[in-house]
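FYI, it's all coordinate maths here, none of it is from the lab. Note that this is a predicted model, so its numbers are computed, not measured. Cβ atoms are built from the backbone, for glycine too; each structure is taken alone.
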Structure P
Amino acid sequence: MQRILQISDTHLGREPGPIRPGYPDSDHQLARVLEALVRNEPRPDLLWLTGDLAEDPAPEAYTRLLDLLDRHVPGWPLAGLAGNHDEWCELDRAFTSAGHLLDGHRVQGEWVLVGVNSAVPGQAAGRIEPAELERLERVLTRHPAHWAMIAIHHPVVPIGSAWMDRIGLTNPDDLFAVLDRHPRVRACLFGHIHQDFRSERRGVELLGCPSTCIQFAPGSERFALDTEHAGYRMLELHPDGRIDTRVERVPGAGPEEARA
């Protein structure tokens with residue numbers, strides 16, 4: 001069995017502290033979540049960071065992110081994705097210099113895990129470019145006997161919040177055309193939505209993750225914050241293709257501190 005932990009949308013600023021007035025300190029929130037992972041979960045086979053790792057994608061933000069990870073979860077295997085707030089080249093430089101995977105794929109036992117880049121420079125919405133879809137197709141084709149899970153930053157289906165659904169993945173049909181050709185794909189993880197989400201499409205679990213920083217209110221017509229605590233997702237990937245998953249919340253800043 002493979003154990004995967006997902007954290008998302010850490011939104012670290014150029015300097016430590018709140019990224020907006022009234023928000024909690026992004027660094028402190030991330031530290032709390034990492035402490036909870038160490039306290040409550042066995043060491044995973046992978047800690048997957050699914051985008052918007054920086055609010056202001058300066059090198060200093062990514063350096064602090066890696067320092068926090070080294071301090072709290074030293075030696076854990078890590079992989080990352082860029083989100084719409086990230087600068088892909090800066091993030092790639094930081095991750096690869098530290099020996100971590102950005103996008104790419106890895107084989108874990110009976111599973112292949114594939115990171116897919118959906119970030120479009122200067123845009124909140126996401127898109128998977130043809131070359132990235134071709135890479136995903138090649139990876140899945142090379143591993144026909146493995147169960148597969150992919151991770152992407154943007155939500156691949158509407159989540160029921162009108163404002164967020166306008167800035168999700170703009171070409172989900174292109175992604176699903178690939179996934180539909182590979183029946184051993186069992187799950188798609190994503191971030192961006194700052195909330196727990198679970199759905200299913202043709203046997204593929206579609207799983208959204210809370211933010212380590214601030215949460216968005218589900219079902220909102222317009223941008224709205226939620227009073228839920230930060231969180232993470234745990235996944236157990238079984239050799240027969242089954243997936244057990246849960247979201248855990250980590251107490252942090254109070255609701256009055258988390259309102260814009």
Structure Q
Amino acid sequence: MLAARDLSLMLGGTPVLAGVSAAIVPGRIMAIIGPNGAGKSSLIAALAGLHRPTAGVVTLDDVALASLDPRARARRIGFLPQVAEVNWDIDVETLVALGRLPHRGRGGASAADAAAIGAAMAATDCTALAGRVVGSLSGGERARVLLARVLAGQPDYLLADEPLANLDPGHQIDTLACLRAAASAGAGVAIVLHDLAHAAAIADDLLLLDRGRVAAAGAAATVLAPAIMARVYGISAQTAVLPDGQTRLVVTGRTGLSPRSA
């Protein structure tokens with residue numbers, strides 16, 4: 001299990017997380033949601049080991065993440081940042097292959113590496129882009145390629161910050177299906193999402209942050225309750241649980257009150 005325990009974090013002298021606890025469970029998807037500035041990106045980066053907490057701890061299988069060798073950590077945790085710069089003039093397949101670096105020995109790429117790269121590119125609809133230079137890609141194409149790089153590493157835990165940004169609706173659905181497939185194969189998945197309907201549809205667990213603290217956590221039907229949505233987002237919303245067990249959220253408008261005063 002990848003877990004944060006009573007995590008607090010300051011960035012640039014500003015507190016961004018306070019006493020946050022969360023657990024990413026193998027085989028399940030957690031969606032991290034919340035208003036702008038709630039601390040979602042900061043939390044998922046801390047879970048990836050990119051921010052050192054000011055208090056609390058992030059653990060991987062009950063071992064402090066900060067104590068692990070970076071290469072060993074990279075084999076276990078795959079991270080897709082919200083904004084990922086690619087500063088090399090390389091082709092798509094080469095970029096995706098970088099996801100295998102933590103697994104490679106001195107003998108170079110193996111048949112297993114090639115299979116993982118091919119599977120990741122197929123899953124993200126990137127196979128036809130293999131020979132393209134990354135700088136020539138559209139924003140949506142680049143987003144899919146960067147997800148393929150993470151998938152190629154076959155991580156035990158896959159953390160993605162706004163993975164649907166820049167994607168058209170069809171590729172949003174495809175990306176969510178990729179993440180569900182990763183969880184079904186045993187990975188623990190955590191994703192930051194702004195779209196509450198997508199979060200309700202894809203997540204096994206929801207973590208709602210507000211001003212750096214946990215406002216609600218649990219099943220979608222609980223976290224997306226109308227009273228919580230009014231208090232945190234200032235919106236009127238209704239939920240329904242479908243026969244397949246999925247929760248659907250319909251936002252009907254503003255409450256007329258500012259968030260957190262409802």
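A value of 2.0 for distance in nm of label points 7 Å out along Cα→Cβ at positions 98 and 130, calculated from one of P, Q, originates in structure Q. Of structures P, Q, which gives -0.27, -0.90 when log10 I(q)/I(0) by the Debye sum over Cα atoms at q = 0.08, 0.14 Å⁻¹ is computed from the coordinates? Attributed to the structure labelled P. Structures compared: P, Q; top value of mean count of other Cβ atoms within 10 Å over residues 42-49, i.e. the largest, recorded for Q. A value of 17.9 for mean count of other Cβ atoms within 10 Å over residues 138-145, calculated from one of P, Q, originates in structure Q. For which of P, Q does distance in nm of label points 7 Å out along Cα→Cβ at positions 210 and 226, calculated from the coordinates, equal 0.8? Answer for the origin of the read-out: P.
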